[in-house]
Structure 1
Amino acid sequence: MQFYGRFFISLLVSLCIWLTLVFFQIGLPSRTSQWVDDVYKKKTVAAEKIASQKILIVAGSNALFGVNSELIEQQLKIKTINYSVNAGIFLPYVLYKAKQVIKPGDIVLLPLEYSLYNYNGIPNSQMIDSIFSRDFEVFFELTIREQFYVFWNVTFKRVYQGYLAQGGKEIKWGVYGVHHVDKRGDQTHTRLADRSQSMWDEINQLPGNLYGQEYSADALAWDYLHDFILWCHQQGAKCIFMPSTLMRFESYLSDPKERWFYQNLASMVEKAGGVYIGDPYDYMYEKALYFNTDYHLIDEGRKMRTEQMLLDLKARKEF
C-alpha cells in the first residue's frame, strides 16, 4: 500500500509541475504561430476601419488564396474584407476570430473548408500552439472535453518553444505572411509564374480527400455552427454558407460516401439553421488551376471561383 501511495503522490506532484510549466508559458509568442497572427491583425485593422455595412469572408486559406474581394466589392457595391486565414487552427478558433469583427448589418460569407464540418473536438498542434501563444481566451470558449484535450495533447517540445518566445516579429518572407496580403485581405503573388516546380510536384502527389467517409452527424462542428448562426442573428448579421474550392478528383463523384457528403452538405447546414448557396461540384477545378495545395488557387482560378460565387449569390437574389 505504501508503494501505491508514494506512486500516487509522485504522479500528482509530476502533474502539478507539468501544469505549472504549461501555465507560465501562456501568452509567450511562438514563431510557429506568427504568420497567422500577423495576417489576422492586418485584416482586423482593415475590418474595423469600415463603419458601414461590410461583407466578411470567413474561412481558412481556401478563401485567403481563392477569393477576389475587390471583384466582390465592385459587383455588389458593399465594402468587402477577406477575413480568412488558415483552417489549420480549426473551427472554434476561426469562428471566435470572426466574432471579434462582425457588426450589425454585416453579411458573413462562409466558404468553409470541408474538413471544418468534420471537426470532432480534438485539437491539433496548430490550434494548441495558437491558443497558448496568441488567444488564450479561445480556451474558455471550448467545451470541457476540448479543454482537457488541449492540455492532454500539448507536448514538451511545444512548451519549450513557448518559453523560447521567438515570435513577436512579423514574418515577411516566404509564401505565407502579411507581406503577401493586400488591403482587402486577399493573398497576392499567386500567379502561375509564382508557382515553383516543387509546388507543382506537391500538387501532383496529392491524394483525394475522404471527407465523406469522415463525416458524422454528431460531430461537434455542428454545435459550433448552430451557435454561430444564432449569435450572428442576434447581432443583426447575416450568415451565408458557400462551397469551398477543392481540386477535383474522380472519387468525389464515384465514391458513394464522398458523393453523398457533397450532395447533402447544403441540407446539413440548413438543418443547423443556416443558408447554403452553391453546388460544391461547381467549385472543384482541374489541377492546373491550383497553386501549392488542393485548396489554394492561382490567380486565374481565383477569378473563376469568385465569378461563380457572384453568379450563385445573384441567382438566389441575396444582393
Structure 2
Amino acid sequence: MKAGFKNSDKNLTVSPIYADEITRNASLGVELDGVIRESGGITGIINGMDTVEWNPMTDKYLDTPYSVDSFELKKEIKVQLQAEVGLPINPDVPLCVFVGRLEEQKCYDILHAALPSILKEEVQIVVLGTGKKVLEKKLEQLEEVYPDKARGIVKFNVPLAHMMTAGADFFIVPSRFEPCGLIQLHAMRYGTEPDVATTGGLVDTVIDGVTVFQMGTMDVECEAVEPKDIAAVAAGVKRAIGTHGTPKMDQMIVACMSQDLSWAGPAKTWEETLLSMGGPGESGSENIENDAEAKMPANVATP
C-alpha cells in the first residue's frame, strides 16, 4: 500500500471528508497518513448509489410503492414491518432501524449499550445484521429484554432490509469511521431520515438538521465502548425521534427524497479527474476523451 501511494500519479478515495481524515489522523490513516501527505495528498470523490435497485416506486420487495409526493404511504409499510417482526402494530410510534455488519466499525456495540436509555422513550427499534458472534448473541437477546419495543434478526435478508429501509422513520448509522457509506443514501432515497455519526462520507452526504441528524464523532480505537460515545448515540437518536410527527420531520423527508443520489454527478467527476491527468505521448486529455467517446457503444448513456 505504501509503495502504491509513493509511486502513484494521483491518489483517490470515496469522499472528501474521509480523504481529509486519513491524512491528518494517524488512527484513521492506519499509520499511512504521513505517506499520503508526502505523495501529494489524496482526493475524495463521493459515491453515488444504484437508483434502479433502490427506488421506492418500483422496489420489488415492497407491496406499497410511494414517492416524495406520497411519502405518507410509508406508514403502511411500517405496519407491515411491525407485523413481519412481531412488534406491536402502531403506525404512530417512532420506528428506528439498524442494518449492517455486527462489528466495531459499524458500532453496534455502542448502539447496544445505548439501548437502555433510548428504549425508555416511546420508540421501537429493529436491528438486522450478522458478524461477530459476541455481538450476534447480544442481538438475539433483544426480544427477551425488550419484548414490546425491540427485535434483533441475525441473518442476511435482502427483502427485510428493503422493508426496513422503507418502513422505518429513522435509520441509525453510528459508525466509528466510514469512508463513504451507501446505507445512508438508501435511507434518504426512501425518505427515512439517517441518524449518523459525524465522520467521513456520512458528513459529505448529509446535512445536519436538513436531511439528517448527526450524533458526533465516535472513538476510533475500538478497544472499548466509551461512555461518551454511548451518551452521544442515545442523545442523537432521542434528538431524531423528538421530531417525529412534526412539520420538521415532513420537511426533512422531502429534502431527503428530492436529492439526486445517483452516479450521474460522481461519474462525471471521476471522468473529469482521470481525463485531467492526460496520457502517454502527445495525446492529451482532449484526444483521450474523443477516443473514448468514439469507442463507446451507442446504447451506453453518457454519465
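Just so you know, all these numbers are worked out from the coordinates, no wet-lab data involved. Note that the structure is a prediction, hence the values are computed from the model and not measured. Cβ atoms are built from the backbone, for glycine too; each structure is taken alone.
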*Computed 1.8 for distance in nm of label points 7 Å out along Cα→Cβ at positions 63 and 79 - originating structure among 1, 2*: 1
*Check the numbers for distance in nm of label points 7 Å out along Cα→Cβ at positions 47 and 239 across 1, 2 and tell me which is largest.*
2
*Parent structure of the calculated result 157, given that volume of the Cα convex hull per residue in Å³ is the read-out and 1, 2 the choices*: 1
*asked:* Between 1, 2, which one scores greatest on distance in nm of label points 7 Å out along Cα→Cβ at positions 247 and 271?
replied: 2
*Please state which of the structures 1, 2 yields -14500 when helix-only ellipticity at 222 nm (-39500 (n - 2.57) for each DSSP H run of 4 or more, over all residues; to 500) is computed from it.*
1
*asked:* Of the structures labelled 1, 2, one was used to calculate relative contact order in percent (Cα under 8 Å, 6 or more apart), giving 19. Name it.
replied: 2
